[in-house]
Structure P
Amino acid sequence: MDLSLAISNVEIVQLIKQKKPEGFRLLYDKYARSLYGIIFRMVNDSVATEKILSETFVLATKGIEGYRPERCTLFIWMLQISRSLSQAHMAQSRVEKSQGHTSIFDLVFNRGFSVQAVSDLLLKQKSDCALLFRKELKNLNPELL
């Protein structure tokens, strides 16, 4: 029997919070296969799926303090992270194909992504994305700012 299936989510979360590599390994062993399948169905690209899966685990381990077990299971929380990253990937792909560049305003307002998700997607600092978003918003209506 796989040890990752026998250990509880509470124990895995504790190990990750303690920065123990075993926690990450158990988390990966327990959920990577399922998440990979779901992500692949969304993006239909194995390279993008691997990247999104990797980023999901990085964000989950870095943001483990934000996990609230009373709100949802660990798997659902990670699924939400991977879904957000997958949607951002698909949105960027559509924007790049149609416009040749990425509009932060489009990703935030039309696609529903947070500025943090956009900054992760575009590999830019959150503050830079916020400034660009503000600039795009100002270009739409200078009276807004």
Structure Q
Amino acid sequence: MGLRARKPVTGTKPFAPPAETVTIRQSEFIPAAPSAVYDAFLNAKTHAAITGADAIFERREGGKFSAADGYITGKFLRLQNSRRIVQEWKTAEWPVNAPPSVLELRFMPKENGTEISLVQTQVPANQAPRYRKGWTEHYWTPLKKYFNKDR
């Protein structure tokens, strides 16, 4: 018995190994109540006022969202009012062979504001430095500026 060459299977993508991933962890103090900071991540009008880009949110577990003029897309996995948001999250530059990241935001009341904790798993390692910087530039700094304007 000899080995026979297999016919190629048509209509399938070539195998690509999964991208190496890392976890991003950040924590910031925002000078606003947890309910206001939580709402900033779920209210399209407020989110756009803070980030300067359009957003669409289906504000329910299983609901889809897009932010940053469609650059970021995903699905809400868990919503706990004013306490926690868990999302599947990816960008327009996400590797085809990589699953979406899982983003968890926790909102903890502190004196004169909220400590927001971010844990984002399954981030492609080669993109992580850009997303770490992006959280500061596009979210933490604008959130602080937005909520400080009332003080």
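Numbers below:
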{"read-out": "helix-only ellipticity at 222 nm (-39500 (n - 2.57) for each DSSP H run of 4 or more, over all residues; to 500) derived as -23000 - corresponding label from P, Q", "value": "P"}
{"read-out": "Ranking P, Q by relative contact order in percent (Cα under 8 Å, 6 or more apart), the structure that comes out highest", "value": "Q"}
{"read-out": "Ranking P, Q by mean count of other Cβ atoms within 10 Å over residues 63-70, the structure that comes out highest", "value": "Q"}
{"read-out": "Value 2.3, calculated as distance in nm of label points 7 Å out along Cα→Cβ at positions 23 and 119, assigned to which of P, Q", "value": "P"}
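None of the figures in this text is laboratory data; all of them are computed from the coordinates on show. Everything numeric in this text was worked out from a predicted model, so none of it was measured. Cβ atoms are built from the backbone, for glycine too; each structure is taken alone.
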